[in-house]
Structure P
Amino acid sequence: MYLLVKLIHILAVIVFLGNIAMGLFWHRHAWSTREPSLLSHTLSGIIRSDRLFTIPSVIAIVATGIAAAIVGRLPILGTGWILWTIVLFAISGAIFAIRVAPLQRELLAMTNAASGRASFDHAGYARLAARWEAWGAVALIAPVVGLALMVLKPS
């Protein structure tokens, strides 16, 4: 039972981290075109992939993490590498909710507003996108550190 729960947990972590990393990658790729309609399409896809992959994987990570700790008889708050991973995961979630998701919606609105117009505020978009990428990187790095703690299990 423990190994099955652990497998599902690891698969959910892969989906979670992969989706965050790919969102950053595909936005950067679309931004290289400077084309508002392509940026809009890409951002819509990123937001949709968060709903389809990131959020369900968060639920699976939490549920299987708790289950693995219970089945493995590990005290959740008494095991440092588990506790600190939970803290890092919570930080990542808070950053996503407070910074990343609102900036994504703002970027999407900006590209949608440019649809059919001759001009697009590339400089304004670039400033906003840089903030989104920076917060997205933090939201990615925090759980990657948590992943390292889970694998290395420092005492």
Structure Q
Amino acid sequence: MATPTYELLFTTTILVAAPLTITGIPSDYGDLVLAHDSGYNQMRVNNNTPTSTYSMVRITGNSSGATSFADNSSEIYHPDMAGKEGTTIVNFMDYSSTDKHKSILIRMSSHVIDVLTAMAARWPDTSAINEINLISNLRVGSVVSLYGVAK
């Protein structure tokens, strides 16, 4: 199996605590990978209306044990990580396909609150993802990068 090629599509350093929207995402790749060190952030795709529902499951572990959670929500979120320093990696699987719902995998960790989390979400829409909306304030100084994974 060939090693996937990651191409940088977007990167920025957050100068002011604010939401961030990444637009104009090309449909030339198989998957997308979003990485940032701002802790977790509430997220939507394609600026969908709050009536669109994401189905998600989450498992979180720390030195005290593990918990799991399932929810349907108007955004993808993790309340324990909001505004905390940490690493978040989001995989948008087959994001440009127009014949299926989108699968989104999220991994988060924070040494500040001693937590590791894995989430899976489903966006019930067949539209290609061309915009990512990080809708709560990102931490000043954090770096946000978006990569396209070659098909």
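Coordinate-derived values only; no laboratory data. All values derive from a computational prediction rather than experimental measurement. Cβ atoms are built from the backbone, for glycine too; each structure is taken alone.
Between structures P, Q, the calculation of distance in nm of label points 7 Å out along Cα→Cβ at positions 27 and 59 yields its largest number for Q.
Which one of P, Q has log10 I(q)/I(0) by the Debye sum over Cα atoms at q = 0.24 Å⁻¹, for residues 11-66 alone, as calculated from the coordinates, equal to -0.84? The correct label is P.
When distance in nm of label points 7 Å out along Cα→Cβ at positions 3 and 19 is computed for each of P, Q, the one that comes out at 2.8 is P.
To which of P, Q does the computed value 44 (relative contact order in percent (Cα under 8 Å, 6 or more apart)) belong? For relative contact order in percent (Cα under 8 Å, 6 or more apart), the value 44 is produced by structure Q. A value of 0 was derived for helix-only ellipticity at 222 nm (-39500 (n - 2.57) for each DSSP H run of 4 or more, over all residues; to 500); which structure in P, Q was it taken from? Clearly, the read-out refers to Q. Out of P, Q, which one gives -0.74, -1.08, -1.20, -1.27 for log10 I(q)/I(0) by the Debye sum over Cα atoms at q = 0.17, 0.24, 0.27, 0.29 Å⁻¹, for residues 35-106 alone as computed from the coordinates? Source structure: P. Of structures P, Q, which gives 42, 38, 32 when Cα extents along the principal axes in Å is computed from the coordinates? Working through the options, I get structure Q.
Can you spot which of P, Q the value 89 was calculated from, given it is volume of the Cα convex hull per residue in Å³, for residues 99-138 alone?
Going through each structure in turn, the value belongs to Q.
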